[in-house]
Structure I
Amino acid sequence: MKVAVWGSGPIYEAALRACRRQEIDVVVEVHDCDVLLLANYTRIVKAAEREIPRIGALCFHASPLPRHRGRDAVYWTVKMGDPTCGVSWFWIDAGIDTGEVAGTSEVARPPELRPRDLYETILVPLGEALLDTLLAQFKRGIVSRFPQDERFASYEPPRPKPAVAVET
């Protein structure tokens with residue numbers, strides 16, 4: 001199995017660690033991969049790019065989809081006081097965070113954690129563990145694809161920009 005990984009930050013590093021643990025070949029060239037992993041990758045992936053990997057393009061999302069679709073899921077999880085938090089790895093399609101889910105994991109949300117701390121201490125490790133499981137399944141020929149239940153879908157806007165103080 002060959003995987004290309006696009007992205008940055010802690011979940012990108014976590015995805016690389018999971019690939020190493022599972023002895024997955026990480027390739028640079030997407031034209032030679034089975035799965036394209038998108039780990040904190042914020043560009044829209046065009047249809048032609050999505051169709052290159054033999055199995056598909058798998059994206060990390062910092063919420064249990066279909067809840068909190070959109071770019072600031074962790075912020076909204078905290079802002080809305082959700083009692084739980086979680087992560088998803090999903091197969092991207094033409095929509096925004098609407099593709100079939102490969103796997104999701106959800107846990108109780110520690111209420112004292114701010115969004116960045118929640119992401120780094122809970123969600124990234126949860127995403128890494130889930131990806132570990134998914135990669136092990138892929139190696140055995142098991143590729144999960146579950147449609148999202150639109151009855152539970154929510155799409156959140158980008159977080160509000162902080163007010164800029166105006167000196168007079």
Structure II
Amino acid sequence: MKIQFSDTTLNDYLDQLSRKEPVPGGGSAAAVTAALGAGLVSMVANYSIGRKANTPEVDKKFNEILKKGEVSRKRFLELASLDSEAYLQLCAARSLDVKAQKKASQGARAVPLEICKLCYKTLDLIPFLVDKGNPYLLSDVEVAIELLNAGYNGAMVMVRINS
């Protein structure tokens with residue numbers, strides 16, 4: 001089953017999340033949470049590009065952060081869908097043989113593990129934003145950190161549970 005949350009409105013996603021249905025669930029929500037954090041990283045980079053105090057090298061670094069933040073944000077949304085697909089495969093495998101169950105379990109762990117790795121990678125973009133970014137947006141950077149940490153922690157729960 002192909003699931004595509006990236007084109008879903010936030011309201012529709014939350015409606016789906018709240019239903020008595022297996023997906024989306026915790027792993028998908030962790031990915032969406034991390035996508036919000038990555039979005040804030042991109043926003044702060046956007047606001048920091050072209051400031052009067054910036055050197056060309058600083059603006060170049062902000063552009064790199066923006067590009068990487070956007071790659072992360074888009075991948076997190078893909079992972080929200082992939083996590084739901086992997087979980088449905090895990091549910092379907094419960095009635096199959098042990099080998100099929102093990103394969104499905106590995107797939108269900110792989111997606112949240114990628115979410116964790118991408119959270120960590122996206123958090124690596126933040127120190128430059130704190131050091132050279134628009135100082136009026138430090139609260140947004142802090143929120144990005146909290147969202148990325150929440151995405152990481154939520155995904156780690158799913159890695160553990162799906163083991």
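Just so it is clear, none of the values below were taken in a lab; they were calculated from the coordinates. As the structure is a prediction and not an experimental result, all values here were calculated from the model. Cβ atoms are built from the backbone, for glycine too; each structure is taken alone.
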Completion exercise
P(r) over Cα pairs in 5 Å bins from 0, in percent, for residues 30-85 alone, calculated, reads 4, 18, 23, 18, 14, 11, 7, 4, 1; among I, II the input was structure I
Problem - Origin of the derived value -27000 (helix-only ellipticity at 222 nm (-39500 (n - 2.57) for each DSSP H run of 4 or more, over all residues; to 500); candidates I, II) - result: II
Handout entry: For 13.4 (mean count of other Cβ atoms within 10 Å over residues 22-29, calculated) the corresponding structure among I, II
Key = I
Fill in the blank from the handout: For distance in nm of label points 7 Å out along Cα→Cβ at positions 14 and 150, structure among I, II ranking highest is I
Handout entry: relative contact order in percent (Cα under 8 Å, 6 or more apart) - structure with the largest value, from I, II
Key = II
